[in-house]
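Below you'll find the structures, each written out as structure tokens.
Each reported figure results from applying straightforward, stated rules to the coordinates on display, with no laboratory input. On a predicted model such as this, the values are computed, not experimentally measured, just so you know. Cβ atoms are built from the backbone, for glycine too; each structure is taken alone.
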Structure 1
Amino acid sequence: MIDVINAKKELDSDRISVGVGTCGLSAGAGPVYDALKKANLKIPVEKVGCSGMCYNEPIVTVVKSGKQSIYGLVTEDKVGTLIDCIKSGRVCKELLVGTSLDKIPYYKKQKRIVMKNCGFIDPLNIAQYMSQGGYGALKKAIELGQDGVLKEVEASGLRGRGGAGFPTARKWGFIAHVKGKKYLVANGDEGDPGAFMNRTLMESDPFKILEGMAIGAIATDCDEGFIYTRAEYPLAIKTLEQAICLARKHGFLGNNILGTKYNFDVSIRKGAGAFVCGEETALIHSIEGKRGNPSPRPPYPATKGVYGKPTSVNNIGTWGHVVAVLKYGAKQFRKVGTKKTPGTKVICLAGKINRAGIAEVPIGTTIKDIVYSIGGGMPKGTTFKAALTGGPAGGCVPKTKLNTRLDYEEMQKLGSIMGSGGIVVISNESCIVDIARYFMNFTQEESCGKCTPCREGTKRLLEMLERITRGEKVEILALRQLAEFVRDNSLCGLGQNAPNPILSTLRYFEKEYIEHINKHKCKSGVCKDLITYFITDKCIGCGMCAKNCPVATISGIPKERYFIHQEKCIKCGTCYGVCPVKAIIKK
């Protein structure tokens with residue numbers, strides 16, 4: 001028997017919670033949790049998931065006598081101070097972040113629908129999940145039946161959150177009335193550098209994913225599903241495995257769900273971390289135990305998917321939104337977001353930004369609001385240059401386009417994509433050409449090699465970018481034409497979108513490319529072959545540069561200006577980093 005009433009009382013009573021998602025654990029939340037448990041505080045201490053405020057991890061939330069205090073950066077060396085404050089009934093001001101989420105600047109522009117439970121409930125406490133309305137959406141779906149659920153999801157205007165934005169009800173409709181065996185798949189594979197939305201949802205609110213899939217099973221008359229994610233997500237996998245067992249135990253998965261005619265069960269499939277397996281057909285091959293290569297379409301997965309049976313693949317974020325649609329109703333759901341794309345998007349903020357983490361924003365929120373209102377802008381001494389949206393397959397949004405709204409069509413107009421939701425902020429300290437080179441190197445290494453345009457084209461594009469970073473002659477027109485050829489002729493989305501970082505940066509930052517080629521200059525001081533380290537008159541003759549130079553190319557007399565022998569310099573930048581008075585510059 002699930003004691004939902006008591007679970008709700010526990011959540012509303014005095015409690016201490018510690019965020020132990022992957023980000024929290026990597027910041028040291030484990031020892032902090034142990035210290036709080038051993039402190040005999042006479043208040044329950046619980047583990048919760050990630051609230052999204054990753055830049056403040058480890059995070060501890062204390063609710064006492066009806067008052068809430070959210071503490072950040074509670075590292076092992078500081079937890080003793082917090083414990084003393086809790087025992088004496090004082091607020092620990094030096095660690096205090098806020099008294100509620102809506103009063104913390106990071107959350108003011110957010111709209112937490114899918115992530116509402118993240119960082120609040122114990123991810124594996126099914127009673128706590130139900131106390132927040134969990135499985136109410138599934139019960140409503142059972143009442144509506146197959147056609148009713150399809151109509152509700154269609155009325156909501158829900159679009160897939162994996163990148164393409166395909167209408168969810170339409171995708172389900174392809175397999176809904178097909179007789180025989182069929183499958184549902186939750187795509188939890190994310191390989192974008194700086195993207196971890198799926199991981200966070202799987203770790204912090206696994207029952208929501210399972211509930212969403214069960215609702216999808218009713219809509220498609222399907223009895224089996226898979227959650228596909230990468231083996232590099234051990235905590236997410238362990239959490240999901242335990243959640244699946246609990247859901248089965250309490251009748252939310254398996255035969256005759258909640259005593260009805262509906263049967264549906266879920267199992268986990270682990271991938272080896274190939275970026276290309278984010279593509280539907282490659283993912284399906286991986287589920288089957290085959291090499292994760294994409295296949296030409298048609299046939300589409302809706303016709304021939306897992307084990308040759310009709311299959312619907314939806315992103316983890318989409319399944320979370322399915323619960324919201326049934327829970328609040330299509331009409332209420334459409335009040336958030338835009339007319340064409342209702343709802344929210346879970347995004348990851350990374351790169352040169354003050355507040356890195358996971359946020360959930362209404363579709364249509366401007367990039368400016370995301371970077372500055374939520375992300376807190378740039379670190380001191382730097383300025384905004386661009387935001388790469390959509391990961392390695394995305395494009396760069398320049399400063400002049402900051403008011404662009406985060407939406408599928410709006411991003412496409414800029415030559416970028418919304419993608420799975422990763423946003424990497426780039427400052428003036430970064431070189432645009434080097435950024436394009438970095439992501440092209442990533443996609444070239446992740447190419448499965450099946451089709452020639454991607455296998456050979458990405459390699460040639462990478463070589464051209466490497467030559468530009470060395471200041472060598474490359475025809476911009478040839479670079480653009482090859483990028484367009486790879487985009488237009490590759491087999492799957494990896495190759496088709498791989499040139500986006502090149503094409504978008506050429507569109508907005510072509511001047512930087514030309515400076516590299518014609519002037520042999522990298523104004524950001526990143527491309528090693530195009531910079532020279534020079535010791536200025538500010539030098540105090542401490543000799544730190546000479547002592548740390550790995551090739552002994554710096555000489556001088558103590559307390560006098562030192563000198564770099566340029567013919568031997570390997571341009572590693574060690575001297576630049578160790579100079580205590582910033583007397584070394586890059587020219």
Structure 2
Amino acid sequence: MFKRQSLILASLAVFIAPFVPGFAAGDAASWSELPTVKTWEYGDYRVDRLNTMSNVVLKFNDTLVRVDRADSCKGSCDLRDLYILQNGGAIKVTDVPTSAIDEQQVLKNDGRLVYSEFSDDAKTHVNVIEVDLATGVKSILLDDVFLTNVESITITVDDDMVYAETTFDHSLANEMFPQSSIYVYNPRYRRFEQLYHQWQLQLEELMDVQDGQAIVKMTFPGGEEQLWVYDYVEFGEQSATAVADTWTPDVEDIVGAHFTQTGSIEFFKMYARNMTDKTFETTTAYAEYLNWFRSYNTEDLRNIVQVVDHNMVWLTPENELFLSTGNVQYDLGAIGGDGTFLLREDKILFGSGTAGMVKNLSGATVVELDFTPTDILGDVIVGENASGQVVYRNTTSGKQMVLGAGTNARVSDDRHVYWKGSDGRLYQATMYLTAAMDTADGVPVKIATSPRVYVQNGDTIAYIPNEDVYHSWYESFANVVTISESQMAGYTPIADIGFKPGALVRVDGGSKIYVVGSDNELHWLVSSEVANDLFGRNWPNTVLMVSSGDVLNYPYGASITTANDMAKTVMAATTK
């Protein structure tokens with residue numbers, strides 16, 4: 001009898017995917033498999049060319065979404081069908097307005113996809129709809145609320161508060177001027193009310209909201225701009241404050257305005273970074289400048305500046321990347337004229353050509369890369385190398401693989417990567433669990449006078465109780481290093497090692513194939529299809545024949561009916 005090495009297993013918990021194609025309760029019928037045209041099998045993964053005309057894939061926080069023209073469209077149409085990509089399947093969300101499919105707006109809404117639709121033919125009342133990005137279920141946040149004389153509506157939410165930025169054309173002296181106003185939903189009166197009524201003609205743009213306050217950029221008929229802070233007042237007189245020193249001539253612009261963690265406002269006034277105090281009565285300009293030389297879309301400035309939550313990252317005219325968390329600024333270094341960057345909630349990804357990096361928001365390096373990262377989820381990073389190929393990197397296992405030629409690589413979950421191929425089609429890579437498994441960091445060792453083999457790691461040794469356990473970690477006994485007795489005596493013994501999590505075993509005399517889980521249990525693979533999805537078609541050649549005594553101390557866990565049931569459970573740990 002032996003003790004299993006609990007230290008190497010403790011950090012990995014059982015994970016059962018809550019929404020699995022074909023098996024999730026409630027919404028199971030809405031999940032579907034992704035039809036493929038062609039499949040390529042590789043050692044640690046397979047690649048499918050998907051049978052879809054759309055290669056538009058967007059990332060809404062951590063949710064990957066494919067965008068197609070709505071099936072309901074007849075002729076020209078402003079509706080789209082969304083396919084939430086997860087666990088190798090898709091869930092369809094029908095008839096979402098094109099204007100709502102905006103990565104920047106979803107970020108502003110803390111990862112929530114919210115939009116409005118008119119609830120009557122006269123277009124005097126609206127419903128506010130939210131799409132649950134985990135289930136695809138639509139829910140009505142606000143039902144049949146009066147809001148009239150508008151051409152378009154952008155919804156911004158902050159917890160339970162709902163703001164509506166409305167646009168329309170205003171007639172003045174026989175000319176039409178575009179205009180927009182900001183409304184907020186008042187639950188007591190069940191109606192949208194203008195957040196603050198400006199008597200001058202202007203275009204109001206909602207930049208950020210926090211705790212009942214809204215940063216509004218006003219553009220006047222002459223093109224001049226100014227920042228204001230509107231305060232939501234449920235009862236009594238409306239309140240607003242003009243932010244000091246933000247009046248901007250028509251040849252300049254204000255971008256990136258957002259609340260910091262301290263409640264001040266940070267923004268760029270054309271070239272220079274500015275910061276207000278908490279009262280908005282004092283604004284300080286800094287000698288930190290924004291790169292306006294790059295190509296950019298006037299509606300999408302993410303090529304030069306990005307804001308997520310209270311943090312901002314920008315590129316200087318010298319192509320230096322800077323990160324601001326409000327009170328602290330970090331110089332992340334130069335990324336060159338063709339470099340890219342991506343700010344996430346807790347990390348920043350950037351790189352150019354043959355070099356890339358992931359840092360956390362303290363400026364500390366998480367990992368250095370030999371490719372440009374384009375997306376990250378958990379321990380998986382994907383990107384593109386200098387040859388135009390999509391690269392996968394698992395920071396836990398240390399494995400890195402080139403998946404194929406293409407761009408716009410995105411991660412949907414631990415095991416699936418999507419990208420636009422060089423032929424313009426959409427591709428999906430499914431990573432087998434071997435791609436996420438660590439190899440044993442320790443070295444198998446023995447002394448010349450004994451057949452007993454141990455794993456030496458640092459100043460510790462752990463006994464390997466039998467050949468079956470050994471072969472779950474190492475391919476051959478040629479790996480074993482013979483050391484002196486004095487060296488062996490200098491190591492501290494720790495608990496014996498058990499089967500490597502993720503190992504496939506079959507007990508002598510039985511027909512069932514089990515996976516050793518990181519929960520220290522044996523999980524029955526109920527079908528070869530599931531095994532193919534988890535380990536690839538070569539899995540039968542990796543099964544270990546073991547005796548009943550070898551697995552005596554392993555209880556039997558839940559059966560694996562879908563690949564996702566064990567996507568986390570069977571991931572291997574190291575011998576650390």
Structure 3
Amino acid sequence: MKSYRWKFRSVEDSVDVADLARALNDLPEPLARALVLRGVRSFESARKYFRPDSIALHDPFMMLGMREAAARLARAVSDAEAILVYGDYDVDGVTSTALMVSFLRELGACVDFFIPDRNRHGYGLTSAGVDEVIARDPSLVVALDCGIKAVEPSRRLAHARIDLIVCDHHTAADTLPDAVAILDPKQPNCKYPYKNLSGCGVGFKLAQATLVQMNRDADAAMGLVDFVAVSIASDIVAMDGENRVLMRAGLEALRERPRLGWRALAAATRVNLRECSTRQIVFGLAPRINAAGRLADAQQAVELLLATNADRARSLAEDLETLNNERREIDRRTLVAAESEARRLLESRDRVSIVLHDSDWHAGVIGITASRLVETFYLPTVMLTTVDGVAKGSARSIEGVNVYEMLEACSDLLLRFGGHDYAAGMQLDIDDVPAFRDQFDQAVRAALQPEDLVPALHIDAAVSLSDIDGRFWAVLKQFEPFGPANSSPVFANDDLQVVGRPSLVGKERTHLRFSVRQGNDGSIMPAIGFGMASLADVLALSQREGRKIEMAFSIDENRYNGRNSLQLRPRDIRIASETARRSA
């Protein structure tokens with residue numbers, strides 16, 4: 001298991017913590033500190049944080065281009081024009097497409113949709129995809145989760161006299177596409193207050209604005225928030241601001257009134273929608289939706305989310321489960337080969353990044369494999385395969401290294417690229433892969449600080465086990481939904497004694513189960529470290545030498561045989577330092 005740098009997150013003014021704790025009815029200070037670190041500094045901001053409400057959503061017309069987009073879409077609906085929704089093959093693209101098609105069908109619009117094939121069309125709004133769009137002869141195309149860099153494809157649509165609305169959330173280039181309207185909070189000169197919407201979130205804002213344009217109630221768009229919630233969780237966008245409001249409302253919709261497609265998918269994946277969480281979306285629902293676009297046709301996933309027939313929904317969900325099982329096996333084989341290649345690369349030369357290319361790797365899984373390599377080696381990683389004679393790949397990064405900027409530094413070698421801080425995609429000539437490997441590594445080296453190569457474990461607060469009671473847990477649960485910018489709080493304690501006999505559990509005995517106590521008279525708390533079997537030696541050493549451990553952990557609820565109990569979930573464990581105890 002990798003080593004971590006423990007970093008206590010700093011609070012600008014420690015007085016804020018004590019003041020907030022008092023304002024919230026003497027809340028335990030570790031929780032008050034975690035709230036301050038999330039920007040909560042008063043009773044009123046705590047109320048908004050714990051009770052996010054749709055009233056906090058921004059006016060969609062604050063987004064640059066929204067008036068033009070809403071007016072054009074409303075006119076297309078009123079005039080019964082042929083509208084084509086152009087999505088993408090990942091979860092954000094699929095949910096964006098399903099949201100817009102569902103919305104337009106409710107309005108009685110004449111609407112169809114198109115999802116590009118990963119291998120035949122490539123990512124996003126491409127020339128190959130546009131060829132198929134033109135053949136369908138719509139008068140308006142709404143591109144969702146893509147299009148911000150589609151300059152040439154947009155010109156082809158304009159030449160064919162097909163109007164285009166772009167709804168994207170990726171970083172814009174210097175030249176923008178030719179469109180009736182471009183909606184992207186990250187585009188230059190857009191004053192929209194919240195920049196972290198998912199692609200589906202931008203589509204949701206267009207739905208709100210279109211309702212207003214048609215003199216209808218904008219709140220009717222809240223019936224679409226289940227799509228937005230799945231996109232937010234799956235696309236790993238920030239879980240703050242509007243996303244937190246939409247995520248909370250979307251989870252409620254998934255739990256209380258799931259549409260037919262979600263029910264069928266949950267049944268096939270054994271997800272209990274009544275207890276649906278961000279984690280269950282990320283590890284349960286999302287991989288099945290992604291599997292369609294990775295191995296087959298993402299249109300299947302859209303059809304599932306739009307299904308109105310139970311038998312058809314069940315059949316589509318079972319198909320996605322089968323595809324996901326195939327994807328897992330391909331993942332496993334690819335990862336074994338990639339890990340071997342990565343070790344050879346790193347042994348051959350001092351590198352701070354990994355760039356691998358194999359023409360036999362499946363384009364649909366290299367992004368997942370890149371993420372796995374980052375977990376193993378903790379280096380920015382690019383996985384490339386060959387598609388239509390060019391190297392096509394996915395990049396994943398580490399904290400402190402913006403992979404999009406790294407690709408910008410190599411743009412002279414790239415045919416195409418786009419993405420976010422931590423994930424991106426690119427295409428380049430196969431002959432340029434060696435040069436790209438070296439140039440990418442140079443860019444990463446220039447961006448790195450030495451400590452960046454050791455993953456940081458960010459700790460919110462020190463906490464005594466005696467603080468962790470029913471009230472503590474009741475408040476902590478309300479920190480959800482979790483995600484980037486609102487991660488599950490991590491606590492630390494450097495005065496723990498291992499009690500009883502630790503054991504390795506799980507099908508392959510990879511999980512570490514044990515119990516700890518603070519002080520001779522303290523209560524005992526159970527802990528389960530998933531995938532932490534390698535740290536059993538640390539616990540054995542602490543017991544053998546009579547030394548205490550220090551542990552960084554989160555807190556969760558163990559549900560077993562109808563009984564609920566609190567347990568610690570370790571993030572890292574080490575022998576306690578002999579130096580003075582840490583303070584919060």
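Quick check: 1.01 is what I get for Cα Rg over 2.2 N^0.38 Å, calculated from one of 1, 2, 3. Which structure matches?
On the way: 1: 1.05; 2: 1.16; 3: 1.01.
Considering all the candidates, the number was obtained from 3.
Comparing mean projected area of the Cα convex hull in nm², for residues 475-538 alone across structures 1, 2, 3, which is largest? Kindly include the intermediate steps, with their values, before the conclusion.
Numbers: 1: 5.9; 2: 6.8; 3: 6.2.
Between 1, 2, 3, the highest calculated value is found for 2.
Quick check for you: by distance in nm of label points 7 Å out along Cα→Cβ at positions 115 and 275, which of 1, 2, 3 is greatest?
Working: 1: 2.4; 2: 3.8; 3: 2.9.
Largest value of distance in nm of label points 7 Å out along Cα→Cβ at positions 115 and 275: 2.
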